[in-house]
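See the structures that follow.
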Structure P
Amino acid sequence: MRTSSDVSVANACVATTSSVQVFYRDETQGVLLGATKTKNTPWRYEIIDGDRETEGRSIGDVGTHLHAMVEGTVTYLVYDSIIAVNQKREITSGAIRVASRTSTLVNSWSYQTLDVSTDAASVFGYDISLTKVNGHVRATWLAASLVSLPEPNQIRWATLYQPQKISSITTENFGTPGPYLSTDVNLTVFNCQDRLCALDASKSQLGQGALKLVTGGQNANQIQTAWVSLNKTRYLLATVNGKLSLLTPN
């Protein structure tokens, strides 16, 4: 549906040879919306989640952070959900949600809750990234424990075909993790105390040894990054000290 609400903040987009799908948060109502365009049809609009507790949906305040990806015939949309806030309007519990579908038909989504609040990980989101690992989609997100609230203190990840198997690592040796998450297979780059850090998920058994600094100098603003290919080599594109740089954090 079209809306006159504020939809200018969180969004994601996926495109194939036959369709374009755009997903965005309605800031006024706290719901997740979608718009789909195929070759021979006009734009179609829908409410995806946050409007009711039936058909697998939820009534959480959804989509502050979201990421979308197409793998084969399946569209995956991963997003956070705010479930409870205290009197100070601070988030006290939440969830990571997944919506998926194999067509572009309105209201054809299947839903699951990927992560829910516990003492070890109470609030989720802060940022989300998706990547493909061995033909499967892996989601990575930031989380805060009851001890670290309201700041995140850990990175969590799971492959969507094994959503019950969640891995996590805290970042105490590198400071508070923050957006913007950027994942390429096993390597996730994130902001850490005005620097860039990286997590190698394939080395998670090493604990803090799976983490390392990508940049040493501090930046006044959080750094946005993107993975690019150049001459068959993967680089991390980032603005460091006011200069656009190609980094090799591997």
Structure Q
Amino acid sequence: MSKVKALVITGFGLNCEKETTAAFEYVGAEVSMVHLNDLISGGRSLKEFQILAFIGGFSFGDHLGAGTVFANRVQFRLHDELQEFIAAGKLIIGICNGFQTISRLGIVPALNGKYFVQQAALAHNDSGLFRDDWCVLRANASSPCVFTKGIDLIRLPLRHGEGKFVADPATLKQIEAKNLVAFRYANADGSLATEFPANPNGSLNSIAGICDETGRVFGLMPHPEAFLSPYNSPTWTADQLKGDLPKEGDGVAIFRNAVEYLA
């Protein structure tokens, strides 16, 4: 049986391509790292792939707002191809800068099937500071999100300065009513994190990740690709001493869900 083919878009200040590639390869996908310009020029095509990853980093130095310039390039040069990719039932994940990008593109939450209309954003952290830490996430079991199936609580690293999820009240109400919130920031006991540092950015409703109504387009601020091995965890030595060291990092499940969905 042929492998699921995943595309990791690179270039212009993005810097998580190797970790994201490693994540998809670990769960059995065939991965290509392709510069955005090679897609725009037609050297490579989205049609070759079943999963598309918008990765983390600092595209275009976050000028004009994180993800803005990258989103504009995609919008004006790859709009039709991306629209076809979504309509074909394929999967898209946006991580950190990638989440900022797909939010500005308007492919999440895309309420009522309105793609390419921005309905939400990731604003500056309430602290006004770049935050580099670990967080606990609680998955929404009622969400249609393909990537979070079977997940309850996970711990992931985060590193961002513009991660506060915001939307107008009417949009937020629809997102909640349709269970499009896939992940929320949580306290260690799993309760909703409403205060810093467990909610690292002041996100409305503690939102850390959302999906579109199909569950196939997903964005989150924390970095699952940065926790593939238990040895990535800052507590691995203590976990090992207690006999609680897991076989793999919490981030793996997100990528495995995607590949198994398409396999």
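Here, each number is a calculation from the coordinates, and none is a lab measurement. This is a predicted model, so every value here is computed, not measured. Cβ atoms are built from the backbone, for glycine too; each structure is taken alone.
Data for the structure
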item: Per Kirkwood radius over Cα pairs in Å, the highest-valued of structures P, Q; result: P
item: Structure from which 16.1 was derived, mean count of other Cβ atoms within 10 Å over residues 54-61, options P, Q; result: P
item: Structure from which 19 was derived, relative contact order in percent (Cα under 8 Å, 6 or more apart), options P, Q; result: Q
item: FRET efficiency 1/(1 + (r/R0)^6) of positions 94 and 110 (r between Cβ atoms, R0 = 25 Å, to 0.05) - structure with the largest value, from P, Q; result: Q
item: helix-only ellipticity at 222 nm (-39500 (n - 2.57) for each DSSP H run of 4 or more, over all residues; to 500) from the coordinates reads 0; which among P, Q; result: P
